[in-house]
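Next up, some structures in structure tokens.
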Structure 1
Amino acid sequence: MISRLAMVVAATTLAACGGSGVAMNQSAFEKELVADYKPLAEYEAVQGDIIDAHFYRKRIKAIMVGETPNPTMVDTRNLPLEKVGELAEGRALLVKYLDSGAKKRVPEWAAEAQAKFDCWAEQQEENFQSEDINACRADFYEAMRHLAPAKVAKVVPVQHMKSAAAVYFDLDSSKLTSAAQRELKVVAEKIKGMAPSSIMLSGHADTSGTAMHNEKLSARRAETVSAYLRQQGVDTEMFKVNFAGEMDLPKPTADNTVEAANRVVNITLIK
């Protein structure tokens with residue numbers, strides 16, 4: 001158990017790393033990040049983990065002098081091999097969202113996601129406090145739900161757009177069902193007869209599973225539809241493929257909801 005003296009020293013050190021204030025030129029994201037790192041530093045100090053308490057204090061100090069740290073690099077932590085993949089995917093998607101404007105759009109959620117990712121990686125390296133690991137991981141995924149950039153649709157005159165089909169998939173699958181194949185054969189003939197200027201393929205997934213998994217799944221579904229239409233003789237140069245994962249749901253649902261209407265690739269023809 002950590003001694004009273006050690007707790008006093010830890011608290012004093014935390015205070016010395018910047019107090020409760022943030023430099024005037026800090027962005028909203030940076031202010032939120034300081035606020036999120038402080039309790040993590042305090043918790044580790046009280047737990048007697050001086051190394052990780054110092055890790056979070058260093059991050060706070062860096063922010064205070066205008067050198068905002070990036071999310072923890074996965075290879076800097078001695079992680080269990082079976083956990084590396086998920087953490088690496090999580091970091092990659094987090095960086096993508098941060099770089100696409102999440103810091104300004106939703107600074108509180110962006111900071112929460114980064115701090116809880118760092119917490120998840122730190123706890124996963126220790127790999128013995130399952131409650132702490134699961135709490136940081138769950139908080140990270142919850143914050144990530146708010147970070148995806150809004151999809152901005154290309155403005156096209158309504159009379160020049162025609163919804164061709166909606167191709168549905170089985171749960172957690174990007175394989176075309178026999179019904180989907182029949183539908184796509186009809187779509188291929190429609191495309192040939194209409195000769196559109198472009199074809200929009202928009203992949204989606206329901207909210208069961210993680211946001212990262214669903215983003216990849218929706219991309220695979222869109223790519224599957226594209227490949228099948230190409231086999232039917234459709235010119236893929238016309239394709240504009242996008243994927244929304246579990247964001248921008250055709251049928252809005254709560255998180256962790258299995259919904260067949262959201263396991264879809266929508267096909268739109270543009271004259």
Structure 2
Amino acid sequence: MCGIAAILLQPQERPASVWQEIRQCFTENLLFNEERGKEAAGIGVLKRNGNVNIYKAPLPARQLVEQPAYRQIIGSLDAQTTLILGHTRHPTKGPPQNKNNNHPLRAGMLLGVHNGHINNDDDLFARRHYPRQGQVDSEIIFRLLWHDLSQPFAHIPLTTIRNSLQQLQGEFTILVGDQRSPESLLIVRHNKPLSLHYHPHWKALIFSSRYIFLRKTFGPIVLYETLPDNHLFFYNALYLSQYGAVPIQSQPCWPKTGKTTNHRSLIDKNRVKVKKL
């Protein structure tokens with residue numbers, strides 16, 4: 001069990017007071033997820049020019065957020081920032097003392113976080129001859145996406161991404177950014193929780209493994225805003241003011257059925273309502 005905290009931001013200028021609210025929200029989200037993993041924590045920031053800044057350490061979130069490196073990264077948010085990824089780790093494979101086992105993880109130009117476990121990572125690494133930096137099972141997800149897919153997510157049909165991910169055995173929720181298309185965010189939810197809330201004033205979409213954080217932070221406006229299970233979702237930060245919490249596209253992942261859903265008809269909706277997990 002691990003925790004995910006993330007914010008997708010429409011790139012634009014914001015007042016200093018709003019940036020401070022966004023920084024505080026992300027930090028509190030990370031801290032709220034500490035109970036899902038206390039062995040390591042990390043933050044990754046992606047900007048519109050493709051630059052990535054990562055800090056992760058074998059520390060609980062409450063200690064990580066006090067480190068100068070964390071303060072420097074969270075303080076670097078600006079009009080070019082598109083994605084902030086955070087993770088709290090409860091290790092099942094790969095010691096947290098090896099930083100390559102902690103999240104966010106890199107594979108090529110991909111930046112991602114994972115909650116869950118992969119059962120066939122060793123087999124896939126052996127058969128596909130991918131490079132491996134750490135021992136953590138999560139790494140196979142991002143290696144698979146990087147080596148199997150030749151283009152940014154924005155240029156690939158979701159069915160192609162789905163077919164690649166169906167090689168994985170296990171349970172997982174993943175969020176993946178791409179330096180080649182830094183406004184894009186790929187999400188896969190497969191038997192692990194993920195909730196979200198769109199903040200129209202911030203032009204920001206906030207994700208958390210813990211629904212209760214969103215409820216406590218934003219109040220009754222948050223009505224069980226969880227992403228449907230066993231689906232793949234594609235978001236674009238440039239269109240958050242139009243789509244809100246509704247993904248541009250979604251695709252059922254398990255079982256291997258269904259057609260890509262285009263959500264343009266749902267632009268007027270500001271949240272996804274499904275049953276509480």
Structure 3
Amino acid sequence: MTFGAYGLRLPDVCEDDLVADVPATWPQWSVVRIDDPERGQVTAHVDEETALIPHLPRGHSEIDRRTRSTTIVNAQRGDHAMAHPLLASTAIVTADWSGRVALHGGAFVAPDGRAWGVLGDRGAGKSSLVGWCVKNGLPVITDDIVVTDGAQVLAGPRCLDLRAGAAKHFGLGIDIGVVGRRRRWRVRTDMCEPAYPLGGWIVPRWSSEIWIDDAAVADRAAVISPHRAIFVRQQHPVAWMGVLAKRLIHFARPQSWARIDVAMGELMSEIATSVTAQAGATH
């Protein structure tokens with residue numbers, strides 16, 4: 001059985017954190033961690049063959065396309081940090097090298113089997129949205145980075161990091177302390193397929209009332225572009241056309257746990273209309 005994430009086979013990363021039985025066509029990538037006091041902090045740099053990506057609170061990744069390897073240098077220790085978030089920089093850079101798009105966000109699988117990306121600024125409600133999905137049996141296939149070629153979303157590591165409020169409300173997650181820049185409550189997510197068809201995008205926000213609205217096609221690029229993963233150019237027209245061709249939903253709800261079930265029920269109903277509309281368009 002082969003394990004991996006983000007379109008890569010990853011024999012050096014703990015199998016418990018990864019997707020099982022990924023395609024043999026995914027490139028094998030070596031990821032090792034070292035401590036070297038002689039190597040200080042670096043400035044971010046990406047070219048066609050190599051990349052240097054700083055980590056917070058310390059350390060960096062040295063990513064080499066020719067050797068298909070990542071060396072994580074002087075980064076935060078602990079088994080919890082490797083698959084998430086330290087692997088994210090490799091996911092971002094290799095996605096760009098492969099002609100894919102990498103966005104900061106999560107993704108869940110709707111009942112129709114399609115993956116919906118969740119994009120939003122910090123504190124916009126992503127954690128509570130994906131936490132609700134886990135609690136209600138919808139697979140969450142990536143938590144931090146959405147890698148897509150515009151047609152499919154590639155699954156990330158099998159874990160989800162919630163914030164304190166979502167963890168407490170849903171009764172999910174183990175407090176693993178501060179990893180990266182914030183304290184995390186980690187949920188081990190179920191195994192899933194290595195990739196799912198891309199259904200569309202959801203941008204959550206807070207509001208006094210529940211409302212759901214579609215972004216106009218002409219506005220999709222302006223809404224999605226700020227969520228592109230940093231450090232890479234992401235100038236891949238085929239992938240971007242696929243990303244922008246999918247429906248984009250603005251989803252607003254009150255910042256109240258008492259109304260999350262109603263709000264998410266309305267969102268799921270709205271997603272279901274996408275399937276109905278798509279089916280109608282094919283007849």
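A short reminder: the numbers here are calculations on the coordinates, not readings from a lab. Just so you know, these numbers come straight off a predicted model, no measurement behind them. Cβ atoms are built from the backbone, for glycine too; each structure is taken alone.
Can you say which of 1, 2, 3 returns 108 when volume of the Cα convex hull per residue in Å³, for residues 60-203 alone is computed?
This figure was derived from 3.
Match the computed value 23.4, 81 of Rg and Dmax of the Cα atoms in Å to one of the structures 1, 2, 3, and report its label.
1
Any idea which of 1, 2, 3 comes out highest on distance in nm of label points 7 Å out along Cα→Cβ at positions 36 and 140?
Evaluating distance in nm of label points 7 Å out along Cα→Cβ at positions 36 and 140 on every structure, the highest lands on 3.
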